[in-house]
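Presented below are the structures under discussion, each in the form of structure tokens.
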Structure I
Amino acid sequence: MLRGMVRKPQVAIVGAGNLGTAIALALREAGYAIETVIARSRGESLRTAQRLARLVGARASTDLSAVRAELIWLCVPDAAIARAARSLAEKIEWKGRVAFHSSGALTSDALAVLRSRGAAVASVHPLMTFVRGSQPSLAGVSFAVEGDARAVRLGRRMVEDLGGHAYSIRKKDKAAYHACGTFASPLFTALLATTEQVAALAGVNRKAAKERMIPILRQTLANYAAFGAAGAFSGPLVRGDVDTVKEHLRVLRGSPAARQVYSELARAALRYLPVKHKNALKRMLDRSRS
């Protein structure tokens, strides 16, 4: 690797799943050469790597000894990062190289075995959701970056090239940071699935419920972006409409799990948002637990 990383380094991607595909495509678009997509083994893993390699003009390989890229970016599940790092440590010369992983929960220490071999390591995590069939842009996305100084400098520069926003995160804050991201997307999706179940109580099927929810969801997010949580808050709780909330809880006996979610979110609203008649609502919610 050139001292100071003046030029864009060649990149090897470990893992060709949803995250690895998004990172590789975005890097290619930003002018980075993807040298290799590293597969765990022959078979389906290699075929998946080959599909991604064709998209980004790289080669797919299980032969780690042939990797010459200056940056190795691990895009594997959290539980596989340490194992993948141990495997890579034995088969690649690491002195002068940089290694990233993109776990939101784990720190750069998950790559300690590579650090001990001479690599500069960092965690570089985009606050974005990656699912099959979707290719989100990384422009405007926040990336939490933490690790060795040389790797962090490179990570920040690459995030900037991707059009994202890099910021530093302390190791001790990563679990809370990741929990925040989990609320923002996976648990939000769980809330939407729960909402579909409530729609079923009104005789609305899942497809129709989704179609009807999209406009209000879009406007809610637009309001949140413009006015923040307090300014985007509407409905019976902000009005302190105890009777309506009580009726909601009555009908939700038909879906006990949804009723529990409703109650806990209503309690969160009492704590964090502008709600009228808080004491009356709290008493009613307390009684509903029995």
Structure II
Amino acid sequence: MCEPGSGDRSPIFIPGGGPAVLCLHGFTGTPYEVAPLVRSLSCAGFSVSAPMLAGHGESAAILASTRWQDWLASAEAAFNRLRAASGNGPVALVGFSMGGLLALRLARLRPQSVSAIVVMSAPLRLRDWQVALARAWARLPVFLRRGRLATTRKRGGSDVTDARVRAENSALAEMPLAGIVELIELAEVVRRDLTFIRPPALVVHGERDRTVRQHASFELAGSIASDVVERLWLPRSGHLVAVDVEHAQLCEAVVRFLTRHAKPSTQTRTGKGVS
């Protein structure tokens, strides 16, 4: 499939009476990738936001013009909007793939404002061929980094075992190599962050993931400084765990985890909003 699927890529915001949860999609993706989680969390009473991150939702060329700091800035802006709308209390973070890296970075930067964190399929380390390709591309003269050499197609399309989701996924069908370089840099920063990140954490990975090795999630679970670290391995799922064949099991686990560990907002605790 050469073009993105028909799945709804719109940003999502659903206010609720419970704790606030920010859900972040992955590289080349859209809020479609976390939509089932958003719906489940909303049904459980959480106030939930799933923004479109900077550079995403349009074209590979536009995405290639952004840096990881731009993705982080858009995530933090959504974090601030959700927090203000929910009584300025702590926010729980749910991040898929690149969104997981951004969630970890936000937890490092905003330790007093993050109540809990769920990290799904995070590319803490990319596959060797991806790193080698991106680094070789970055060494080329600027004029050679354009046109067909600016992107690489996703092998086999979206990394899911559910054929329906593969057809309707609204993510880009190709990845800008400039963006992969940025993703590698972001992962390097996040690996240094892990020993400082302390909110309760749930680490999730699909055992059929052909994009990010499960070892990356093993490393994450073993390195993060959180006193509470839970793990969920999904044996029939690919990379896009929140929309793949076991998404119902994932949603139940995330709702259960955040019900235990996400703190209510000031609005919920006091019954008063912010003037």
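Readers should treat all values here as calculations from the given coordinates under stated rules, not as data from a laboratory. Computed from a predicted model, the values in this text were never measured in an experiment. Cβ atoms are built from the backbone, for glycine too; each structure is taken alone.
Figures for the structure shown
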read-out	value
Of the structures I, II, the one that 11.5, 31 was derived from, the read-out being Rg and Dmax of the Cα atoms in Å, for residues 197-252 alone	II
Structure responsible for 2.8, with distance in nm of label points 7 Å out along Cα→Cβ at positions 149 and 189 calculated and labels I, II on offer	II
Among I, II, structure where mean count of other Cβ atoms within 10 Å over residues 205-212 as derived comes to 20.5	II
With distance in nm of label points 7 Å out along Cα→Cβ at positions 13 and 221 derived as 2.3, matching label from I, II	I
Top of I, II by mean count of other Cβ atoms within 10 Å over residues 61-68, largest first	II
Of the structures I, II, the one that -16500 was derived from, the read-out being helix-only ellipticity at 222 nm (-39500 (n - 2.57) for each DSSP H run of 4 or more, over all residues; to 500)	I
At a computed 17.6 (mean count of other Cβ atoms within 10 Å over residues 53-60), which of I, II	I
Structure (I, II) behind the derived value -0.75, -0.84 of log10 I(q)/I(0) by the Debye sum over Cα atoms at q = 0.13, 0.14 Å⁻¹, for residues 125-244 alone	I
Value 11, calculated as relative contact order in percent (Cα under 8 Å, 6 or more apart), assigned to which of I, II	I
Winner on Kirkwood radius over Cα pairs in Å once structures I, II are ranked, highest first	I
